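**Student:** Have a look at these structures, which come just after this line.
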Structure 1
Amino acid sequence: MSRVEKILSPFMIRNGAPVSADESYKANRDKTISYSILRSHQKRISDDGMFHIGFDALVSHDITYVGIIQTARASGMTSFPLPYVLTNCHNSLCAVGGTINEDDHAFGLSAAKKYGGIYVPANLAVIHQYAREKLAACGRMILGSDSHTRYGCYGTLGVGEGGGELAKQLLENTWDINPPEVVLVWVEGKVPHGIGPHDVALALVGATFNDGFVKNRIMEFAGPGIKDLSIDFRIGVDVMTTETSCLSSVWVTDDEVKNYYCNIGRPEAYRKLEPEEGAYYDRLIKVNLDEMESMIALPFHPSNVYCIHELQSDPERILRETEEKCNKQLNGKASLDLRKCIQTDGSVRCSQGIIVGCSGGMYENLSAAADILRGQSVGNGDFSLSVYPSSAPINRAIVQDGVATDLIDAGAVIKPCFCGPCFGAGDTPANNTLSIRHATRNFPNREGSRPGDGQISAVALMDARSIAATAANGGVLTAATDVAYDITPNIYHYTDSIYEKRCYNGFGHPDPSVELVYGPNIADWPKMPALEKDLLVCFCADIRDDVTTTDELIPSGETSSYRSNPIKLSEFALSRRVPEYVSRSKEIRYLEESREDLEYIPELEQIANIMGADLSETSVGSAIFAKRPGDGSAREQAASCQKVLGGFANVCFEYATKRYRSNCINWGIVPFTVDKDSVLPEEGDWLYVPDINEKLLSGDEEFSGLLLKDGGKTEIRLYCSDLSPEERKILTEGCLINYYAAGYGKA
């Protein structure tokens, strides 16, 4: 059997093992762990067949929580009705952009006091480690405004969504989804020496992302191979399921999970979870741990996976092919030269190693890295190694157990709990060099480089063990399976005192007398126009890449410092992919503002006449075409920035993730799709969709449009399916804030 085997047919559990089934057993999805949790969280049951879910807790970080709270406050929220954790792990570098980062932290603390929230100060924990230690429990559901909201191995269904979905929960409404398919991930075998969780995770991502095998489905992990996996190993795999584009994930629970909850002082959070006899799964993935090798994901995606040995044996070909693909994606803005990393002896040289965040900064990863580096040296050349523990309790434990000493003695630099290297705020490597990271993503620009200025560096994802082996070899790419080292049987001893002393926990005790603290960069959302009878949009960006990430739609890194000022942040929309998009969108927004003021200008009147549009009842705005947009981050700004600039529609073949499509809906951007053989819009084309308001409200899923290309009209068939009645109303009202302001959706 290969490392990862996919089987596209139904299976069910019989006598504790998967056997082939047929669709007549589909009702037995209710016997899966996934459906038992979903059913128990239905806030209301309706005849539309959808799940209407209420979560147990919410989590956000300091790129997203200001906008969410501002949205909910503008929509009538007076207190947090469920535990809502505000962490400060993304924009912790308070020197970047003046006072604005710390101003947002002050806003967050004041909001926690006013509305009854939980506030985690900067550098104390990354968002997901705090949730694992303080919120997760078997059978719970947690919603986070970060795409890596995954706590499945703790028995918790974690879902990453845009801010609008969290605002709905704060207003005591529901997360609405069609019943998802469930994929059984059957784990067998034992992990070879030197293999870590990122090796397994990358093998899984590489096997499933490109063909969408688990897209918008729940991955349910079971099988005999799980029992020998530590809890840190499990979460290292689980958190990376986001990169497969699945909806969520959950695992069977056992004594390892029970011991974890006892260790963190919450034994009551444990209960055994396992699929019932006859549980039905739509698809099957078999993971053979015995066959795992040290892996590397080359730029620019976690699915671009190779065995390290494979890369070592043929670096010229593999790096050349990667360069060609990456440079095509960079579109001439910069040129990536990975082959310069090949040394005269044929080895591959790396310039930087990073072990960080919710995937890398776990106790066991750091302990394993220390085992490999003990008595070794990173060297005094151009290679550097930085380590970011994922929480203060983990930081304390590695100091107490001597792990930190071993790492420091080898030349590693230990830094505070911070997600920065994961999204381009800190540790940006030198131009045209290769950084190896136990982190979640390696999208273009995400390491902080600026292709528009001719700057480009590259990130490859690897497990902490192989990063440590490479560090011990002075930066020469090395698989941990090729290094002899002994495993120190360290055990993570959790200490809660730092949280008790520093975190503010006001859940259940809101204080309305507290005034929100506003910095000069914190601004309210601008007025968003409603959707009128007809729609007329101009395409201001035309992206033909196979996948467009949210980091391309709105860059992360230092631009995120403007996250609390919607107008300022919108200036960065598509800035590293289509720099002209902002100015083009503003020109179209000016046409709409002129129309609203009844100052019709000749250009708009001419287009309206060609299309047969009545400008007095037509919304005018901008649009984007991309083949498959929205892979990656849950940040709602990928959609809200489009709306602030006058966006009214997106057109694509399919949306890469549910969360980006939901963000579009919540910000009043109609999420159209088209057939792949359709006439495709290009920059400067206009699209007219008559009677769109009425058709949306009546439940139509097909729309007839006219595409104006080169002065001529072409009919185009558009689709907008799987919208709930609430989502249709949000679109016609113009955005979620307008929807609530009009009196809809009140709990």
Structure 2
Amino acid sequence: MKQYGASYILNGKIATTEELSAAGYSQKKLDEAYKGTIAYSILDAHSVKGAEKDKQISVKFDALASHDITYVGIIQTAKASGLTKFPLPYVLTNCHNSLCAVGGTINEDDHLFGLSAAKKYGGIFVPAHQAVIHTYMRECFAKCGSMILGSDSHTRYGALGTMAMGEGGPELVKQLLGMTYDVKYPQVVAVMLKGAPKRGVGPHDVAIDLIGEVFKKGIVKNKVLEFIGEGVTNLPVEYRNGIDVMTTETACLSSVWQTDYKVKEYFAVRGRADDYKKLEPKELAYYDAVIEIDLSEIEPMIALPFHPSNAYKLADLINNPGDILSETSKNMNELLGGKVTVDLTKKIKNGGVYVEQAVIAGCAGGTFDNICESASILKGKSIGNGEFQLSVYPGSQPVFTELVKNGAVATLMQAGASVRSCFCGPCFGAGDVPANDCLSIRHTTRNFESREGSKPLEGQISSVALMDARSIAATAANGGRLTSATSVDYDATIPPYKHDDSSYKSRVFNGYGKADVKAPLRYGPNIADWPAIPALADNAIYRVTAVIHDPVTTTDELIPSGETSSYRSNPLRLAEFALSRKVPEYVGRCKVVKKESDDYMASGVFSDELAAAVKISGVTLKGSSLITSAIYAVKPGDGSAREQAASCQRVLGAGANFAVEYATKRYRSNLINWGMIPYLTQAQFEVGDVVIVPDVKENLLADKPFTLYIVRGEKVIKESAVVDKLTDDEKTIIKEGCLINYYAKKK
């Protein structure tokens, strides 16, 4: 893999200054060459005022998508803000809490709420077990040149020519209420593919290799990846989809690919031939960086815990397991902070590395091609009757139907695999949770700490490594001993896919354009409205209730996944889980601050401790003040788009995050939409610090820096903070306290 800086690509090749001059390109044409990218053409068509480099753009999307742990909160927020009907196609899928296994009736209550909302507001409702959200959107809504916004971070349909983005729920609310998605025109990075992958190398291998190269360096953060080059055509479309969905783990903003006859065939097979058009860069296109990947050089890969970027060649791990697993265990234990101890070297037995579990599932793993090749590798084999187990989840009922028809399901079952319904659970800890001290290999999207469902604070720990389905199948055929698919002999021919969507026609409710405004919403006892959120005051007084010094803090750590997903329709109940696996004292601390704030709001008098802190600071506070909690983290918000990472803090009484930087745009947007100030600062904090920010509202609205007075006992530390440039709407949302208040004020 090679990396280049800013480059002009002329007729598919990086051009030198001399070549550009010889071709007759003036400086004016070179300055306009950024308009030659596929990304520009799509963004320009969807921005209400067009797109221009280095300028803010305001985007309206063609369709929206949510699943059953996000759509209730989104619809509740939109309803509170004046929603009357969905103005664009909005797909509500049920692929996360579809097992209805935790919390009594509450999961199915959410599903019935979703169906009632689709009827009332005119949406599309995909019942449980029918499809994984992203598989359904690929099959039914992605089209060349379009844009889709989803409330799931892996909203990526770039291989089909769709620029798709995963954001927190409030960004979807904005689209439902006629607002725009506002972002500075992103840098565009070309990913130039050449060659073809060897047999046994799958899309996860390419993706893990790419993530390992770019994530820690931050070189594609909040940028658009544009896949081009001769190597694109050498990949089947589902292979491209498998790489594309994993671009989220590079921290990029979105992705898009050049399209060809294979994409045209993909749409035609699914009865949507008119949704195809050829997309490719213009003769001359400027890219802010170029990454060149020779697909023929990619080897089977493995991403060891606790991040998809912890990438190794599978062969290196197999040949040198002691050193690699020892180093990985050390890093894991540092992150776990002594809550529990991991020793992956115990997986080394008889000269090999043995795992106890394997999963092929979801938007990344559950594709037709992945499962067909896995079945071919396992044909006539057995996974054994010991500890090792293999679960396979097709991405949709049409895919499942064809796998039944062509015999792949029978082959897998005969080998001992368990073939299950269309479900995302293994990806986020709501299904196939391994036993304590076990290692699971998965063709899913993430392997963050505890994402598979273990609870270190209760002495439970299991771990996930990411691998491609092909090497997972090879490992399964070898009884759980890590094995590369390139080392086994099998028929890699993928049978033709025939799309039978009878299941969708039988079960999916399509109410778009047919809103029944008189239809009632169906509520369950766990579906609760958002509590009242206060507006920003003239001055802010924060109590620091959590300090996290990890290099990166994921949204899984801010609000755990898995069983907590069942409570995402109940803001206050869900908030009880906030930072529970990272800072278990956090919720209790916030409640103390919230009580202190409520008492002040009722009496207008600071507590003795706060009054002393204000006196020690030497600051004279003019106007109104608000007491809230706040967290400090070095780089918060990597991973999921879930807004609850911010909203849980907010309903507990938080008013800000202090950070050196934010891991993703979507987390920063979630903070803003919930009225929390996303400060950037080099200041150091301790739990219990009182942080006084005078004139916070005035400075926020005027784009001025903030002065922080950090009171720690009898000591005062004066520091500064800034906020990356906000739009006028974002400033107003924070000023009013949250997006719901913003809309209420506009009525």
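Every number here is computed from the coordinates shown, using simple stated rules; none is lab data. Being a predicted model, the structure only gives us computed values, none of them experimental. Cβ atoms are built from the backbone, for glycine too; each structure is taken alone.
**Student:** Mean count of other Cβ atoms within 10 Å over residues 168-175 was computed and gave 27.1; which structure, 1, 2, did it come from?
**Tutor:** The correct label is 2.
**Student:** Moving on to the next point. So distance in nm of label points 7 Å out along Cα→Cβ at positions 40 and 432, computed for just one structure, reads 4.3; which one of 1, 2 is that? Before the final figure, lay out each step's value.
**Tutor:** Working: 1: 5.7; 2: 4.3.
This value belongs to structure 2.
**Student:** Same structure again: For the read-out distance in nm of label points 7 Å out along Cα→Cβ at positions 72 and 344, a value of 6.2 was computed from one structure; give its label from 1, 2. Before the final figure, lay out the partial values.
**Tutor:** Numbers: 1: 6.2; 2: 3.6.
Clearly, the read-out refers to 1.
**Student:** For FRET efficiency 1/(1 + (r/R0)^6) of positions 80 and 504 (r between Cβ atoms, R0 = 25 Å, to 0.05), which structure out of 1, 2 has the highest calculated value? Don't skip to the end; give the middle numbers.
**Tutor:** Values: 1: 1.00; 2: 0.20.
Once FRET efficiency 1/(1 + (r/R0)^6) of positions 80 and 504 (r between Cβ atoms, R0 = 25 Å, to 0.05) is tallied for 1, 2, the winner is 1.
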